[in-house]
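Student: The next part holds the structures, each set out as structure tokens.
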Structure P
Amino acid sequence: MESNTERLIFPTPRHTGNYARLLTTLARDLSSYTLCLRVRTDMSYGSGMALVSYAVEEHNNELMVAGDGDGGFLLFADNQKATTAYLTVRDDLWHSLCVTWRGNNGSWQLYADGELRDSGSGLAVGGRINSGGTWILGQDQDTVGGGFETSQAFSGELSHVNLWDRVLSPSEIEAVWRTFCEHHGNVIDWTGTTVAIYGLVSKEQHRVCETWPS
């Protein structure tokens with residue numbers, strides 16, 4: 001198992017053969033979650049970009065975070081979708097994104113760099129994120145572990161993908177942004193999860209953690 005103070009680099013041009021897989025799954029169903037990640041891209045608008053995709057046999061989009069072509073994001077929970085407002089992240093700078101979802105009322109939130117940027121309710125009310133699925137980075141699964149399309153592929157860099165089994169508070173999410181190198185999801189911990197890479201995806205040390213201010 002590698003220690004992941006690493007970033008994944010997804011090259012241009014986009015291709016369905018370029019992706020990464022987290023070699024873990026969910027051991028139990030989730031009734032709520034917070035998913036945080038670091039992303040850097042200069043992809044042009046007009047094209048989608050799948051960042052994190054979790055699929056189970058029953059649903060291809062059990063959990064997903066993807067940019068849409070208009071600059072917003074598509075958030076999936078239990079195979080249902082919410083569309084967010086425009087968010088400036090395609091500027092070739094590092095950004096921290098956090099998505100929360102609570103199943104009992106379907107409330108969701110999208111944070112960027114520690115600030116709440118959009119929120120809503122009614123997303124998969126009463127739903128659950130089912131266990132036993134497959135995690136893919138950089139592609140949208142239309143079948144479990146595959147069914148990728150170039151138009152949905154990501155190019156850029158990803159790092160620090162962490163998942164919690166609860167909705168983090170605004171102050172906790174701000175702390176994740178300010179000191180992201182020190183935070184570890186209790187379901188997926190980037191520093192302790194093996195990541196397999198495919199195609200022309202590469203790994204490099206994410207050295208910002210050596211100099212990021214506390």
Structure Q
Amino acid sequence: MKVYAINPHREEIIVCFLGCGMNEQAVAPLGESTSKGIIVLYDYTTLSFPPDLEEDLRGKKVWLIAWSMGVWAAIHTWYHTGITPLQAIALMGTPFGIHKNYGIPPSWFLATLRTCSDPVREEFLVRAGITNSEAMRPTEEWKQELKALWNYREKPKPELALFTHAVIGKNDIIFPPEAQDRAWSKEGIPYVVWDLPHYPFNFFTSWEDILDVPHER
């Protein structure tokens with residue numbers, strides 16, 4: 001797992017888990033629009049929470065944001081920290097990751113893995129609603145991460161009550177909205193459904209705007 005940090009020594013920290021294949025440019029539209037420190041996590045080829053970061057977060061006020069497969073990655077790594085965030089918001093993803101009922105259908109994911117190429121990468125950017133191609137890492141790195149996530153797909157989901165609420169994008173064609181609806185209903189987590197594509201960060205004006213997402217529809 002890779003780490004990108006802005007003002008990480010502040011006493012209030014936002015931790016953001018990104019989607020598969022992404023890098024810190026994915027949240028570039030938000031800039032430094034908060035007085036809080038920002039920690040961005042990505043690349044789940046190795047699924048382990050950075051131990052140095054875990055120590056740095058202890059005793060601080062922490063808010064958690066997770067997007068896409070980052071929702072799944074957060075569930076599988078955060079519980080090791082023992083840290084309870086003040087809020088944990090899921091954007092266009094589910095704790096089940098690759099799942100026929102509660103996540104990305106396995107057939108969809110496997111098709112992307114098997115056909116992974118530069119043209120497929122460009123198509124993915126369009127389908128996700130990502131206009132900045134620099135937000136996504138090179139094709140070969142994406143492929144290796146897809147392969148790792150595929151191998152992790154049957155990893156048991158920790159029984160962790162992490163997320164406080166979620167946002168579902170009605171126009172999401174990466175994580176089916178109906179699968180997100182079923183997943184959060186199953187988990188008993190409140191969520192809102194907004195007229196958004198899979199990629200959300202062009203539609204929030206700041207980090208604080210995300211933290212202000214309502215808990216109820």
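Only the coordinates and a few stated rules stand behind these numbers; no lab work does. Here the structure is a predicted model, which means the values were calculated and not measured. Cβ atoms are built from the backbone, for glycine too; each structure is taken alone.
Student: Taking distance in nm of label points 7 Å out along Cα→Cβ at positions 67 and 155 as the quantity of interest, name the structure among P, Q where it is greatest. Could the numbers behind the result be given before it?
Tutor: Details: P: 1.2; Q: 2.1.
Ranking P, Q on distance in nm of label points 7 Å out along Cα→Cβ at positions 67 and 155, first place is Q.
Student: Upon calculation of relative contact order in percent (Cα under 8 Å, 6 or more apart) from the atomic coordinates, which of the structures P, Q produces 24?
Tutor: Details: P: 35; Q: 24.
Answer by label: Q.
Student: Using the calculated result -1500 for helix-only ellipticity at 222 nm (-39500 (n - 2.57) for each DSSP H run of 4 or more, over all residues; to 500), pick out the matching structure from P, Q. Write down the numbers at each step before the final one.
Tutor: On the way: P: -1500; Q: -9000.
It must be structure P, since only it matches.
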